[in-house]
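**Student:** The structures come next, written out as structure tokens.
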Structure P
Amino acid sequence: MPFRQAGSLRYYQFDALAHPGLVQAVFTRRGGVSPAPWESLNVGGTVGDDRRRVIANRLRCFEALKRDPASLHDVWQVHSADVVQADAPRGEAAPVRADAMISNTPGVTLFMRFADCVPVLLHDPRLGAVGMVHAGWLGTVRKVVQATVRAMAHAFGSQPEDLAAGIGPSIGPDHYPVGDEVVEQVRVAFGRRADELLQVVDGRVRLDLWSANAALLTDQGVTRIEAAGICTACHLEDWYSHRGEHGRTGRFGAMLGLEA
């Protein structure tokens, strides 16, 4: 089973990323201290929850995977295609605006926040390197996941065929109707393949972010791809969903790092 339990916390792990020396988890919303509407493991600091509760929830995530909270490296997520190389914990420095991080430094813990956008976790078991991506529709058409694969190749020498990728719980095509602006940008980004990603149901166009990001990874040369196939809006008992909860919700966390 891909789900694991650590005390009251429940989290998802990818079989494709199961490797000695790698720590990986996509945390559900269970096991935290936040009240409704952020119930309960909210790690998002910009959604109206009390900062003290957010910090307490984040600490619970680190404790569950036996990671030092001081090893944190995160970014200010802005739906870009920018990639940050995390050679050390962020510490007291202000977070950089970016939507992907890469690292080959043991002891650095990459951490991101989600509520419908796609988490993509990458691991190079041959060279010992990792990458984490936040891909909403805008990051997807900007091909942030491909930028991350290229950044790992440039920084560490990672070859796409050596990478394992996990596409995490996020909004599924059954709950993701999009407007004309999104449709146009998807068609520009994906060309002829856009019709495979955009399906008309009951007069509304729906976007398949899972297949879109899998296609981008495949185009970049990544062959080992595991998709969770879990829709956040379908499973509000486990996940926060911006669309499923009409914008009044929290953020769940994803964690990735190499053991020292």
Structure Q
Amino acid sequence: MNKTFIFDLDDTLVRNVHKYSFCQMELIRHIIDRIGHRSPDAQTIINMQVVIDKDNVSRFGFSKERFPKSCEETYRKIALSLGITDEEGAQEAYEIGYRVFNEKRWKELGVGDMIPGAKDTLDFLMRQNDELLLLTKGDANAQAEKIQLNCLERYFGPIIGEGIHIVDKKDAVVVREVVGSRDKNRVWHVGNLIKSDVIPALNAGIKMIYVPCETWAFEKDHSGLESIDTTNLLTFDSILDIKRKYDSIN
């Protein structure tokens, strides 16, 4: 075994962010259809929902409740500003938000498929006899369903096991726990976010492969990176660069 690669899941291996985008578009249509000509424009609606969703991290974390509740609260806030009481419309807004967790729906639409090059890269690393681990943040049931639908157990082992870690948050402490007694000089984290991947990995003392795909407002706060030694940080344009540049990953 040469190296250990700890992979992030959402938007590193599997498409994720645009499932939320589709639901946001459905929310906009719902509000305009329900409220009519008095409804705010689409940009105002989306800006409001994004702010509410980001603020709801402190209340709901990364549970299944956060995004649907932000959709419901967006509807309620707009309706209230217009003097409208509409419980049915608010409940439907919640249900629109909850559709983001319907993995079978996204699979049929081709939105939740694996990132191009991800499978090829994982297959290559397996042939190198490298150790593959998965570290993903989010609701345990939702993340497990993504893993199963994309047949990722063949790379990382069973859902409940040493190879797959589904956590409520990802910070340096969590990363160190996953790394355990392994030689940190031979451990790489692979992820798409500065806040939730790069900073925790570097603070944990391991190496980092960053494949940028910044997703939503909560993740766009990069404060803290400027004070970290980035010597062990590689930035690749594509996950396939891991295969293409494998010999230079030391």
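**Student:** A value of 29, 23, 17 was computed for Cα extents along the principal axes in Å, for residues 151-206 alone; which of P, Q is the source structure? Mind dumping the intermediate values first?
**Tutor:** Working: P: 46, 25, 16; Q: 29, 23, 17.
Checking each candidate, the match is Q.
**Student:** Also: Taking 0.95 as the value of FRET efficiency 1/(1 + (r/R0)^6) of positions 7 and 55 (r between Cβ atoms, R0 = 30 Å, to 0.05) derived from one of the structures shown (P, Q), identify that structure.
**Tutor:** On the way: P: 0.95; Q: 0.55.
Here the read-out was taken from P.
**Student:** If we compute Kirkwood radius over Cα pairs in Å, for residues 199-238 alone for structures P, Q, which one ends up with the highest value? Could you put the intermediate results ahead of the total?
**Tutor:** Working: P: 12.2; Q: 11.1.
When Kirkwood radius over Cα pairs in Å, for residues 199-238 alone is computed for each of P, Q, structure P gives the biggest number.
**Student:** If Cα extents along the principal axes in Å is calculated from each of P, Q, which structure is the one that comes out at 47, 45, 37?
**Tutor:** Structure of origin is P.
**Student:** If helix-only ellipticity at 222 nm (-39500 (n - 2.57) for each DSSP H run of 4 or more, over all residues; to 500) computes to -6500, which of P, Q did it come from? Intermediate values should be presented prior to the final figure.
**Tutor:** On the way: P: -6500; Q: -13000.
Derived from the structure labelled P.
**Student:** Taking Kirkwood radius over Cα pairs in Å, for residues 103-142 alone as the quantity of interest, name the structure among P, Q where it is greatest. Show your work: numbers first, answer last.
**Tutor:** Numbers: P: 11.4; Q: 12.4.
By Kirkwood radius over Cα pairs in Å, for residues 103-142 alone, the leading structure of P, Q is Q.
Just so you know, all these numbers are worked out from the coordinates, no wet-lab data involved. These numbers come from a predicted model, not from an experiment. Cβ atoms are built from the backbone, for glycine too; each structure is taken alone.
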